[in-house]
Structure I
Amino acid sequence: MDVSLSNQILNTANVMAQAKVAQEVNTTVLKKSMDIQESTANAMIQSLPQTPQLATSGSLGTKLNTYA
C-alpha cells in the first residue's frame, strides 16, 4: 500500500473526527441556549399581571347591545 495514500486516509479520518466533535459542541451550545431562552420566556410570562375578573353583576360590563 502506498504511504501517501495511507496518510491521506488518516488525514481524512482526523478531519472527520474533528468535524464530528465540532458538530457535537455546536449542538450542545444550541441546547443550552434554548434552555436559557425557555427559562427567560417563562420568567417573563410569570411577571405579567393577572387579568382582571370580568363583571358578573350590575349593569356595567354585564350586558352587550348587539343592535347597530
Structure II
Amino acid sequence: MINKAVQFVKEAYTELTKATWLSRKNVIQSTILVFLVVILVSAYVNAIDFGLSFLIGAILGGRNG
C-alpha cells in the first residue's frame, strides 16, 4: 500500500514537471480580469434584483426599503 502511494506521488510529480505553467504576469492579469468580471456581474445582478423588487412592490402595493 505504501509503495503504491509513493509511486503515485512520483508519477504526479513527473506529470507536474511536464505541465506548461503561466507566467507570473499572466496569472496576475487573469486574476484582475476575473475580479473585475465578478464585480460587474454582481453589480448587474444587484441592479436587476433592485429593479424587480421595486416593480413587484409597486404592482402589489408593498413597501420598498
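No lab work stands behind these numbers, since they all come straight from the coordinates. Small disclaimer: the values here were computed from a predicted structure and weren't measured.
Using the calculated result 17, 18, 17, 16, 14, 11, 7, 0 for P(r) over Cα pairs in 10 Å bins from 0, in percent, pick out the matching structure from I, II.
Numbers: I: 15, 16, 14, 14, 12, 10, 8, 6, 5, 1; II: 17, 18, 17, 16, 14, 11, 7, 0.
Label of the source structure: II.
Which one of I, II has helix-only ellipticity at 222 nm (-39500 (n - 2.57) for each DSSP H run of 4 or more, over all residues; to 500), as calculated from the coordinates, equal to -29500?
That value comes from structure II.
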